[in-house]
Structure P
Amino acid sequence: MKYLSIILLIILLFVNNSVAQNGEKIIAKIGNKSISEREFISRIEFTPLPNRHAKNFHDELKIRFLYTLIAEKLLSLEAEFLGLDKEEIIAGALDLFLKMFARDELYKIEVKNKSQYYSDSLLTVYLSNATSILINVYSFRSYDQAELFSKSPLDKNNTGASNLITRGQTDTEYEDLLFNLKTGEYTTPIAAKDSFYLFQVVKKYFPIVTKTEGWENEYKRVEKAAAERGEKMRNDIYRKSILAQKKAEANAVLLKKLAQEINTLLEQSKDDKNTVHALSIIQLTKLEQQLTADANSVIIVIGNRKITVKEFLRFFRIETFFVNTVSYKSILSVLNSKTKKYIEYELFSEEAFKRGLQLTEDVKNNFLMWKENYQYNIMQSLLMDSISVVDEEINREFINRTKSKNPVTLVNIIEVLTNDLQIAEKVLNETSSVIDFHELAEKYSERASTKDKRGESGLFPAAKFGEVGRIAETMEIGDVYGPLKIEEGYLIFKLIEKIEKQDTLTVLSEAKKKSIETEIKFRKMRENLSEYTAGLAAKFGISINNEALEKITISTINSVVYKHMGFGGRILAVPLISINDDWVEQWKQKLNQ
C-alpha cells in the first residue's frame, strides 16, 4: 500500500479551502483548480478500473484515481499556461464542446420541461383503453386477395401468425391503427415489399382498468411509454419551429471534393481486418493540410453565417466520421448526413447562446470537465510526438534481451472493438450474464482480424501494445476492462491468458525491430509523462483532503454510462481516463529535496 504511505506525507491545509463556495467538499486543490467530492465520485463511478471488484483494494484505488485526476488537472493547467487553449484548432474543438452542452441545456428547458402536457394527454388515452392486444397477421400476394379475405371470414385457408402487441412497443402510427380496431376487426390491406398484410385484433387486455395481477408494473411501463412519446412530440414541434427560422445551404461542389479527399485518405490506410473505417485525428489534421487552398472557402451558409471548410472539419473531432465500406459513394452519403446534422446542431446552439445558456452552472461545469480532459490528451500527444527512437537504442535493447534472463509477459485477450457507445454499454451489461465473451466478440466487434478468431488476439508481449498491454498486464485472468478509447474506437477486452516466457529470438528481424521500437517509444512516453507531471505538481502545488477521501465509498462493478444529448448525439457521462500515478514517486522525491 505504498500510495497510502505517500499520501500521509502530505501536509493538508484545508481549514478554509476544504469546502467550496456552494458548500460542496473539496477533495483536492491543484493550483487554482480543484476536485470536488461530486466530481470525484462521478468520475470514479463511471470510469472502468481494474480490480474494482476487490473491496480490499478500494482504498488504494481511490488514491490512485485521485492522483490520476490530479495529473489531468496539472497538464490542463500547463496547457492553459502555454496558451494552447487559444490556438485556433484547439479553441475550435473546445467551442464545439461548449455548444453541445449549451444545446443540451436548451433541450431541457424547451423540450424536457415542457413535455408533461403531451405525456399526460397520452397517458389518459392509454389508461382508459387496452394496454395489450393479441393480433393475427396474414400475408397475401395481392391487394385484392387480402381485401377478399377480410370480407370472407368463413374462407380461412390462410391461418396467419399470432402476436401480442403492447403499448409503447411499436411505431406510434402503426400502434394507434391496431389499438383503435374492435375485437375481430381487420385493417385494410397494408403493402410491404412484395406482399400485402392484414392485421386482425383477436383479443384486448385491460389489466390496469380491471386491476388484475401485475397491473402496477403495467402502469409503470405505460407511464414510461407515454413520457417518452410526449417528449418526442414536444421535441418534434420545437425542432420544426427552430429549423424553419433560417435557410441553410451547402456547397455541393466542395462537399464532393471533400468526399474524394476522405476516400483517398481512407483507401491509403484501409485495413481489411476492420469492418468499420473511421477518420482518425491524425488523418483529420492531414486532411486540413491537403485542403489548404480551400480551407477558408465557404462550404455551408446558415442564415447570414458562413461556415468555412476549416470550421466544418473540426466537427469531426467530436463527431466520429466512419463508413462500413470505403468508397466515394458511401463516403459522400455519410458526409451529406453529417452536414445536415451539423446545420441542425448549429441552429440549436445559436438559439442557446442567444439565451445565454452557455453561462449556466451545469453547462460551465460539464464544459470544464471535458475541456480539461481534452487539454490533458493534447499535452500527452505533444509529449508522444516529441519522442524519437534511433537504431542504436533498438539494437542495444535487443542485445540486452538476448543476454538477460528476465522473462517477457505475454497476454491473450478477447476483444470487442466498436465505434458505437451504445454497443459498448450492451457488451458491458452482457458480460455480467452467462454469455460467453467469445459470443459477444463475434456479435459486436468491428475488427475482422480478431472476429474471425472469436475475438481472441492470441498471445502477445504486453509491452508491445501500449496502454492495452499495460492494463492487461495488471489484470487477473477472467477480468474484463473497458471501454478504453483508442484510435479505432472503443475497446472492451477480457484477459484469458497471461504467462511469462523467455524471449528466445536471436535474429533481429524487421518485425522484431518494429516491435522493440514501439515498446521503447511507449516506455519513454510513460517515463517522460511521469517526470513532466511531477515537475508540474511541484510548480503548481497540490493539497489533498484525506479525511474526505476516506469517507467516500465506491461500487464494486464497472459500468459505462452515456448520455443522450438534446437534439441528437450522445456522449459518455464522463471522459474516460486510464490510471496515471507513476509520477507520484518522483514528486515525493522533489518534495524531499
Structure Q
Amino acid sequence: MNLRERQWVIGGIILLISLIFIGRLVQLQLGPSAWKDYAARITEEREIIDPARGLILDRSGQILLTNIPSYDLLFTPRQARLAGGLDTLGFSQTIGLDAERLIQELARADAYASYRPSTILKQIPNEEYAQFSGELWRFPGVQSKRRPIRTNTGGYASHLLGEYRETDREDLESQQGYHLGDYKGKSGLELQWEGRLRGKRGLKYHLVDVRNDFREPLSNGAFDSLPVEGENVTTTLDLDLQAYGEQLMGNKRGAIVAIDPSTGEVLAMVSAPSYSTDFLSGKNRGTHYAEMLKDPAKPLFNRTMRATYRPGSIFKMIQGLIALDEGVITTDSRIFCNREIIGCHGNHSLDNLEQAIVHSCNPYFHEVMKRMVQTGKSNNIFQDASDGLARWSPRIKQFGLGTDLGGHLPGLRSGSVPDTTLYNRMYGDKRWAYSTIYSISIGEGELLTTPVHMANLASIMANRGWFITPHTVLDIGGKGKPASLDSLVQTGVNPSAFAPIIQAMQEVVESAEGTGIQAQVPGITVCGKTGTVQDGDRETHSVFMAFAPKDNPRIALSVYVENAGSGGDWAAPIASLMMEQFLNGSVTQKEKEQRILRATYPFSEQ
C-alpha cells in the first residue's frame, strides 16, 4: 500500500470516528437516554419543600392540632470519609443517642448510598435540637433538616383527631405521590381529610459538584415552585365541652358522645381512657405505642365508635314507638308485670306505656315485642316468628341501629340488629321462635350498638322522629361544610307517637319513681332514659341517654361508664354535668361534680 492509499485509509478512520462521536453527542443532547438522565442526576439535585399542614380547629376556632418545628439529622458517608472520618463516640454523646444504635444507623446510611444524605435520627424536638445544634459543625457529613410535626395543644379528642406518622409500604405503592420518609394522616380526621390537610409540596433545583456540594440554582430558579399550605379543618367539636368530658371520665372506662340534634354536629366525643396524640409522634413513638398497646385499659381503643354494647333498657323506647305506630298497643294499654316470664325490679304491677318506661318494666316490653313478632298469622310457630322478625328488623334499622349512620364517621362500627339470617345460622333454618330470642325485647341478647348510635337515638327523640347524619366537620379551607354531610333521615314513625315516650323520659328524670333523678339540671327540663347493660360475669355497665331542653333541644348525648353498676348512679350524673356545662357555660352542681371526679375504675367512691 503506497503513501496516498495509507492517507486515505487513516483519513477515513478519523472521519468515521468523528461521525460516531458527533452522532452520539446528538443522541445525548436531543434524544431520550438513560445516560442523559444519569448525567442530570450527578449534576442536578431536587430539593423537596414540605408545605405547612393545615390546622384542625374546634367550632369556635380554638386550635386542636397545629404544627411545631422538629429536626431530622442526616449523614453523608462520603463527606465524612473525605474529611478523615467521624468521631462516633463524640457524636453520640453530643446528640444523646446510644453509641451502638448510632453505629447501626451510620452503617445503614453507608449501605444505602455513600454520596447521598440518609436520615439517621428523626423528629428531634426543637428544644432538644437547640441544645446541640451549635456543635454539629464538628462532625463532617452530618447535616440537619427542619421538619414540622403535629402537636395536640391540649391533648384532647385524640381518638377522633387521629395519628400522623411516617408512610409505610402501602402508602408508597398507592400512586398518591408519597415518597420514602414522607408523613401522612393514618387514622381519624388526619386520614379522612388527608387530601385537604396535606397541601402541595414545593421544589427547588440546584447544581452540585462531584462531592454533592451545592454550587448554584438551576437556571436561576426557573424550574422552582413554592409549596402550597394545607387547608384548615374546622370541626364541630366544642373544645370546652370536650375537655370537661375528658376530665369527668378521668380514671374511668367508657365513652361520652354529644350531638346537636338540629344539625347532627358532634359536640363532644370522649373515649376513656385516652391519650395525647403527641405520644405517637417524635423519636419515642415506638416506645409509647408499645406501652399503650400492652395497657389492659386499652387507651388506644376508641370506645365512642368501636366499642359495641347492648343497648339495654334504652331500647325499650324504640319498641314502644314502633308498637304504637303499628297499632299493636295504645298509650293506655296495660300489661301485667309477670316476673315468672322475665325478671323485673321495682314496685309496680300493671303499667301503661308511660309507666312501663319510667319503671323500665321488662315483662311489659317482652309482651310488646311478642305481639309484633309472634303474631299468629301462620299456624307454624317457627314460620310465624320468622315472618314477624323480618318485618321488625328493618324498622329498628330506620333508627340508625345496625347501620353506619351515613358513613361520615370513618371507623364507626354498625353494631348489630338481629334478623332471620342470623337466627337461622345460629339455630337452623326456621327452628326458632320468639321464646328463643325474647332477650332482644329488652335490649339484650344479640343487639349491639355503639355510644354514637345511642347519642343519635337521643337526637331522634329530641327531633320527634328524624335525624341528621352525625358528622364532625364544620368547614374546610373557609369553603364551608363538605357536601352530603347534612343528610336527613326519617324513622318512618308518626311524630304523634313520640309525645308519650318523651313525657315518660321527662318522668324518668323528674319523678320520685324515676331511675334518672341524678340527671336533673337546675332550671332545665331534661328528658332521659337509664340503661343497666349486662357484661358477662362482670359488673354491669352504667348507661344513660338524654336530650335537653325538652322544647327546642340543643344537646343530645349518651354516656357509658363500664362496669359501674346502674345507669342512674353514674352515667346519669355525668350526663347532667355535661348538659349544664354546654347549656350554661359553667357548672353549679359542685358536690355532684366532685363525686364523679373522685370515682375511679375498678369502680368505687373515694
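Quick note: the coordinates plus some simple rules give every number you see, no bench work behind them. This is a predicted model, so every value here is computed, not measured. Cβ atoms are built from the backbone, for glycine too; each structure is taken alone.
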Quiz item: Comparing volume of the Cα convex hull per residue in Å³ across structures P, Q, which is largest?
Solution: Q
Quiz item: When you work out FRET efficiency 1/(1 + (r/R0)^6) of positions 245 and 277 (r between Cβ atoms, R0 = 41 Å, to 0.05) for each of the structures P, Q, which one comes out largest?
Solution: Q
Self-check item: Origin of the value -16500, where helix-only ellipticity at 222 nm (-39500 (n - 2.57) for each DSSP H run of 4 or more, over all residues; to 500) was derived from one of P, Q
Solution: P
Quiz prompt | Answer label among P, Q for the case where relative contact order in percent (Cα under 8 Å, 6 or more apart), calculated from the coordinates, equals 13 | solution = Q
Exercise. Identify which of structures P, Q gives the largest calculated value of distance in nm of label points 7 Å out along Cα→Cβ at positions 85 and 477.
Key: Q
Practice problem: Consider the structures P, Q: one of them gives 4.6 for distance in nm of label points 7 Å out along Cα→Cβ at positions 61 and 261 as calculated from the coordinates. Say which. | Solution: P
Quiz item: One of P, Q was used to compute distance in nm of label points 7 Å out along Cα→Cβ at positions 125 and 445, and the answer was 4.7. Which one was it?
Solution: P
